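Pasting the structures here.
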Structure 1
């Protein structure tokens, strides 16, 4: 889809806005509408520049967080394309940087984490995709620190992270997943109890600490903490 001159001018205005963004997020529904129009009109392989702009816009505009089901909609449309999925994951993380964004991210948490758990991510050889998704887990675990009564979600979350850690071997990805796991275990007593049921200690011992010291230097200090859990 070719853009009209007025739309190109609007994109130019957006780029200038992002270059000198305000301290407080502002309402920009027309800009968001244009980005979504381009997203749905362009071929899947060409959408990544739009997603990158959306990712940045979420930091400085209230409009993405105010759009119902935006995260779920973008994830549905991007789940078969690794670069797009990576950028949507980064968008989710940026939602966590504003108050309105955090509310929207928590509302869509169950659906978002379902996509993050998909084999498209964890069977991929794309490290950047895995790092982006691991950061999503870390962001949500931080949000759940402020919701100590949300035990059911925390327990489910521990099970998912344990399952991923059983197979994932990249140290940087492991470190972020372990941080997310720690936030849940130490903020939710029920999550700590479920960690024993899911065999967290055994998974960490075999997946992380069984490596040589030189191989697990970035993850072993975090991982060792879990071995002291009762």
Structure 2
């Protein structure tokens, strides 16, 4: 995105390659005047019009996510440019259009357990982002060109990432040990080199079918509270 004067706020992919219509579909239904540009909505703070009608946790979670994306917007003096993100040169090709139909057609982690977890919508939504390593940790902010301290904000001993912050960090390890004790060993302490998806799938394998939704809730609630 350039100056934001032609890209539409709700329907252009200005937010890390995703348009807010897809990023926050529930908010999109509530929003008014969807034809305004990114510049108009951000500078005048009008993108929140209609969102006062939010009535559940899922909508609130989407609002928080979108709010964070809006705070990251930096305009330039150059006009907006339309490009095809599925090719290196930004030019459309039928081959890339065909290939992208199959991208993301399967999930490598147990996503069903997230949405069935007996916890609040904001915890499930956060877990969904966490397992894709898309939460706003220093490594992701750096990729977006946003200045930040690259070190973990909790231990200051290693680069901050989703896996480190919520699983590997000494502080997180202490929290997981307390959860391990509280659950009488049912939930294990993540290894110091745990990978996000591997940790999730392995942790869920310890749960029985009838208590998996409660088990997943404890996992999601724990990473949410470490993050906060």
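A few notes on this one:
- Given 19.7, 59 for Rg and Dmax of the Cα atoms in Å, calculated: source structure among 1, 2: 2
- Entry that produces -12500 once helix-only ellipticity at 222 nm (-39500 (n - 2.57) for each DSSP H run of 4 or more, over all residues; to 500) is calculated, selected from 1, 2: 2
- Per relative contact order in percent (Cα under 8 Å, 6 or more apart), the highest-valued of structures 1, 2: 2
Here, each number is a calculation from the coordinates, and none is a lab measurement. As the structure is a prediction and not an experimental result, all values here were calculated from the model.
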